[in-house]
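K.L.:
These notes open a run of structures that come right after.
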Structure P
Amino acid sequence: MVSDVFDKLEQELRRGVVVLAVLSQLRELRYGYELRQSLAGRGLTIEEGTLYPLLRRLESQGVLSSEWRTADGKPRRYYVLNPEGQALFERLTSSWHGLNTAMGHLLESETTP
């Protein structure tokens with residue numbers, strides 16, 4: 001029972017973090033597999049079934065630009081932050097730092113006698 005609760009709550013925590021993580025790696029042009037590898041290399045594994053719908057959603061929300069490129073005969077869709085996406089990334093990063101600081105203080109107060 002506790003394990004089920006943990007799994008659900010951890011998934012909720014990850015959901016918001018994934019968006020910021022993806023945006024952080026799209027300051028330069030990347031295609032999906034390359035993006036997944038970059039995130040995994042930095043400790044955040046994202047399933048294809050999560051990443052590709054997220055990329056399409058972010059593009060439809062107007063924060064990513066994409067283009068098809070053919071390299072080695074394989075067409076790949078590359079994504080990058082557009083100016084609106086860059087502004088969003090900066091705002092979310094600032095918010096993340098503020099939340100992280102607040103949570104640090106809250107969690108420290110719980111462990112300090």
Structure Q
Amino acid sequence: MANFEARTSAGPGRITVTLAGECDLSTREHLTAILLDAVHRAKAVFVDLAGLTFLDSSGVHSLITAHHAAKQRDARVYVINATGAVAVVLELTGLDSLLRAPAEDHRHV
């Protein structure tokens with residue numbers, strides 16, 4: 001299993017899911033469950049990727065699943081603080097644009 005950690009914290013009107021380590025097929029179900037739980041608890045879910053060192057198609061799938069679930073609830077999922085290879089994956093898949101946080105909320109959470 002990959003070295004992976006996901007922590008959630010609640011703030012005013014939002015939940016932040018902070019990811020660290022490597023997100024791959026072995027972590028997909030865990031990540032999807034955490035993101036869907038957050039989407040059902042808040043209208044805005046910020047996924048902080050600053051500590052994530054690897055993201056493959058499994059993690060991309062989890063983010064898209066959460067995005068669709070949020071849309072059904074008139075909520076939003078945003079990714080923030082992506083760097084390196086993780087930022088490249090988001091850019092190549094278009095998720096950097098689809099899940100971009102509004103300018104006023106795009107800060108380190």
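K.L.:
Taking Cα Rg over 2.2 N^0.38 Å as the quantity of interest, name the structure among P, Q where it is greatest. Before the final figure, lay out each step's value.
P.N.:
Values: P: 1.27; Q: 0.94.
When Cα Rg over 2.2 N^0.38 Å is computed for each of P, Q, structure P gives the biggest number.
K.L.:
Also, quick follow-up: Supply the structure label, taken from P, Q, corresponding to helix-only ellipticity at 222 nm (-39500 (n - 2.57) for each DSSP H run of 4 or more, over all residues; to 500) with the calculated value -23000.
P.N.:
P
K.L.:
Which structure, out of P, Q, was mean count of other Cβ atoms within 10 Å over residues 36-43 calculated from, if the result is 13.4?
P.N.:
Of the options listed, only P reproduces it.
K.L.:
Taking distance in nm of label points 7 Å out along Cα→Cβ at positions 52 and 100 for each of P, Q, which is largest?
P.N.:
Once distance in nm of label points 7 Å out along Cα→Cβ at positions 52 and 100 is tallied for P, Q, the winner is P.
K.L.:
Separate question: Out of P, Q, which has the highest value for FRET efficiency 1/(1 + (r/R0)^6) of positions 4 and 28 (r between Cβ atoms, R0 = 35 Å, to 0.05)?
P.N.:
Numbers: P: 0.35; Q: 1.00.
Of structures P, Q, the maximum of FRET efficiency 1/(1 + (r/R0)^6) of positions 4 and 28 (r between Cβ atoms, R0 = 35 Å, to 0.05) occurs in Q.
K.L.:
For distance in nm of label points 7 Å out along Cα→Cβ at positions 20 and 44, find whichever of P, Q sits highest and give me its label. Walk me through the numbers on the way to the answer.
P.N.:
On the way: P: 0.8; Q: 2.5.
Largest one: structure Q.
Here, each number is a calculation from the coordinates, and none is a lab measurement. Just so it is clear, the model here is predicted, and its values are computed rather than measured. Cβ atoms are built from the backbone, for glycine too; each structure is taken alone.
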